[in-house]
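Every number here is computed from the coordinates shown, using simple stated rules; none is lab data. Source: prediction; values computed, not measured. Cβ atoms are built from the backbone, for glycine too; each structure is taken alone.
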Structure I
Amino acid sequence: MSKYGQYCPMARAVEILGDRWTLLIVRDLYTGTHHFNALERGLPGISKALLAERLKRLEKAGVVERREEGIGKKTCYTLTQAGLALRPVIENLTRWGATWAFGEPDPEELNPLLLMWWFRDRVRRDQLPQQRVVIEFDFYESRPHRYWLVAQPDDVSICLNHPGFDIDILVSTPLKILYQVWSGRIPFTRAIDEQQVNLEAPPALIRAFPNWFALSPAAGIVAEVSRQNR
């Protein structure tokens, strides 16, 4: 932890929150990620040791609470009252970033497996058909370029190899387009109508498909800023 040696509330706050990854950990806790492995999965590039250290520091600062839950005593991390009070900080930073720092994605920012996990975690299960639906994603330029979501009302899983079921929907798109759909920069329905995202499926599934995903927690802010900047 960096110490600034200043008796200043902002300096004290930055001492707690200013290290690399810390605010992104708070962001993910705020948007509903509560277990260590899920936090690590959503932060590619962070090591297990560093994530554990950051969580321990946030716990010591009174921002995060750790508790054991369920059979097997799985560790759950949640924001305390002090952590929840960071909501306007997270939202205002997101709005500032969307307004002043959020242009076209750089190639090194495009991780297809991470995007699949994000989509998987934001499935609206109440919108899914009652039967199993298998979605194949084909990203033209990525290697590997095919991923599968097997979606059921009570479970959604990611497959890196063909799951062995018939494909109900084939989604073909450049990876950067689906990232921009996810983030709220391009409306899902517009991307489909303009064939930036191509769907091969029965018409009823094509119509329903955009409603199956809640998209990024920041998508609403990004979409609002994008509309204002047109």
Structure II
Amino acid sequence: MASKLPEYHVVCEGPTDYRVIEAALAAILKGGDFVLQRVQPPESLYGGEAGPYGGGWKGVRAWCQATQAEWGSIDQSRQASVADLLIVHLDAETAEEAEISCAMPCPPASATVELLKHVLLGWMGDVTIPSWVVFCIPSKDTDAWVLAALYPDDDWVSSELECRAQPAERLLNKPEKLVRRREGKLQKHASRFQAISPRITGAWDRIAECCTQAKAFDDDFSAKA
């Protein structure tokens, strides 16, 4: 009888973040087979809907708080989960939101990330990070990892990339067409992020070398997987 593939669930801000995490796991697990499911926002929804909790960081918060309300904490919810590990993603730029307001001077990126971990734990109802949970907190967001993967010669990549606000701005007008500006706001194309996933996987070592929080995610996941 074939052994069960490891199964990982992801709570994240949006579909493009999910694609980046998926590509990172392919590198960390060195091509090994695994099952990945996005539980927030739900994978089953179409037409831009983000599900009952909404998208973005508020969707992550709402999902965590709803799960806490039902089970007492994220850790206690494991009894109802088939996941071997739960990945909880939150961009470090969330610390700058008025409702959170815990941003610290950068560098180092880790100063803000450590405070955001406590914010996440509060939403989850846990005192410490559960043994089956891995935090993924890119600085300032996952687009920094994408920029490092696709454009290693970009000036931002070689100079405090993790402290640069809105790295998606650097992806505008690039051949991959990952990002566009519409009505003054940046919009990302999830399908195009999926298309460049192999390039993120192939460049993961470089990403982890220049982005401390990518390395932290790699280390934390590898230790628990």
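Suppose relative contact order in percent (Cα under 8 Å, 6 or more apart) works out to 22; of I, II, which structure was it derived from? It must be structure II, since only it matches. Figure out for me which of the structures I, II the number 0.95 belongs to, where FRET efficiency 1/(1 + (r/R0)^6) of positions 61 and 213 (r between Cβ atoms, R0 = 35 Å, to 0.05) was derived from the coordinates. Computing FRET efficiency 1/(1 + (r/R0)^6) of positions 61 and 213 (r between Cβ atoms, R0 = 35 Å, to 0.05) on every structure in I, II gives 0.95 only for II.
Matching task: 3.4 is the computed value of distance in nm of label points 7 Å out along Cα→Cβ at positions 133 and 157. Pick the structure from I, II. The structure behind it is II. Where does the value 11.6 come from, among I, II, when mean count of other Cβ atoms within 10 Å over residues 29-36 is the thing being computed? Comparing all candidates, it corresponds to II.
When FRET efficiency 1/(1 + (r/R0)^6) of positions 5 and 149 (r between Cβ atoms, R0 = 41 Å, to 0.05) is calculated for each of structures I, II, structure II gives the greatest result.
Out of I, II, which structure matches 20, 55, 24, 1 when P(r) over Cα pairs in 10 Å bins from 0, in percent, for residues 109-180 alone is calculated?
Values: I: 20, 55, 24, 1; II: 18, 40, 24, 17, 1.
So the calculation was done on I.
Supply the structure label, taken from I, II, corresponding to P(r) over Cα pairs in 5 Å bins from 0, in percent with the calculated value 1, 6, 12, 16, 17, 16, 13, 10, 6, 3, 1, 0, 0. Going through each structure in turn, the value belongs to I. When mean count of other Cβ atoms within 10 Å over residues 13-20 is computed across structures I, II, the figure 14.8 traces back to I.
As an exercise: FRET efficiency 1/(1 + (r/R0)^6) of positions 125 and 165 (r between Cβ atoms, R0 = 30 Å, to 0.05), calculated from one structure in I, II, equals 0.45. Which structure is it? It would help to have the intermediate numbers written out before the result.
Numbers: I: 0.95; II: 0.45.
Only structure II yields this read-out.
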